[in-house]
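Where a number appears in this text, it was derived from the coordinates with a stated rule and is not lab data. Fair warning: this is a prediction, and the values are worked out from it, not measured in the lab. Cβ atoms are built from the backbone, for glycine too; each structure is taken alone.
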Structure P
Amino acid sequence: MDGIILSDLYGEKYGIIKEDTILRFFGSIEVDDYRSRETNSAMYRMRVKNINAVESALVDSKKDLLIICNSSNGDSLQEIKSKLNKIDSDFWGGESKVKLKILKDDTEALISLNENFRIDLNSENLDNLRSIFGDKNIKLS
């Protein structure tokens, strides 16, 4: 299927249209008569009305960031605290709360960090935190 993106929309969404990004396209789908005759099979095209990154839709539906500390796997609360304190203060300052989820054996505790640890949930910030705490230790809730 071909997609038709008008130049205004392309200019507006240029920043998210890049290689290795999964995108969601919204628009109307119609039969492409020319390509259908050319290929001798039904071909379609989409008149694209909007484009969003799939991750942005996921992030928009989530409100908080969880940092997982699993004592059974050797994670230490002191180590998490140290890593948090090493992050530059300019990094913080978004709308979403950051919470620590502490796991030990069969127990679980959830600790909300203070207002100094709020974050904007975007790909760059999530990637930064994943590189510090590990992929499996950063979740959205």
Structure Q
Amino acid sequence: MKPNSRELKCIEYRQELLDPDPFIRSVRLRSEEEIARDSTVSSNKTFSQLWNDHGIHKIGVTFYDMKQKCMQRWVEILYNSDLDLEELNQKEIEEQVAYREELSKSGIRLNLAHPVDLLPEKIDSMLGTYK
């Protein structure tokens, strides 16, 4: 299915973050019409589905900040919500630290997903589907 105008804004914003140099972006950035023509989105209108299909999937310290910034903007675009993803991310970090400390008392080491990568499912559970 073709993306609606809000989904297109999300996809375009992701491109802007990935190509911050205005000259490079002007060369690479496709027009809204080209994105609409070439992109498809799922009929499942959840944040996590759109993120899985069109989000930022690079790994690295700088990309986690970029992912959170992108997700924050997408929440504003898709849901017209001021949900604070920084606060959600901080809570997840605190929960992970406490969980690791509890396990380390038993000699167990555990690697968990980066908190930013858990945000799409949390957004789904808090905001549901978008229109």
Structure R
Amino acid sequence: MTQSETGDLMALIAEEHPKFLATPNPELRLKLWSSTLAKVPFECGSAAVMLALAESPYEPKLADVISRVKAMYDAKNKEHAELKEQYRQMISMHRIMGKESPPEWVAKYKELEASQPLMLGIAEMGGTRNNKGR
């Protein structure tokens, strides 16, 4: 996500929470959010902000947005792993029955096997903190 797109997300938050941008150093806040969300696609970040706004009456913190982005990526990676396992099982069953698997199954399995899990570099950021224990 670009700094401009991050600014758009922050403006969206400010529409719901007008004091969001009333900070002593708004440029620093933009820089922090922008650098943290740099590897997040705008669509994913936007969805995370919309969820945060819909689920809580409070102004979303950066940790809230990152937590929702991570949850989206975890769900997508789980879906990918489950699909790969389904293709593996179908191919194995055909092999056990002495049948040849359709080439498109084999191709799809190889494609899934070769693809990497979705990573954003968020884990390298040290994760997110839990604000509930303040």
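When distance in nm of label points 7 Å out along Cα→Cβ at positions 51 and 83 is computed for each of P, Q, R, which one produces 3.4? Mind showing how you got there, number by number?
Numbers: P: 3.4; Q: 0.8; R: 1.8.
It traces back to P.
Quick check: 6.0 is what I get for distance in nm of label points 7 Å out along Cα→Cβ at positions 11 and 107, calculated from one of P, Q, R. Which structure matches?
Working: P: 6.0; Q: 5.3; R: 4.4.
It was calculated from structure P.
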Checklist line | Origin of the derived value 88 (volume of the Cα convex hull per residue in Å³, for residues 3-74 alone; candidates P, Q, R) | finding: Q
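Could you figure out which one of P, Q, R the value 21.6, 67 for Rg and Dmax of the Cα atoms in Å was computed from?
On the way: P: 21.6, 67; Q: 16.8, 57; R: 20.4, 71.
Of the options listed, only P reproduces it.
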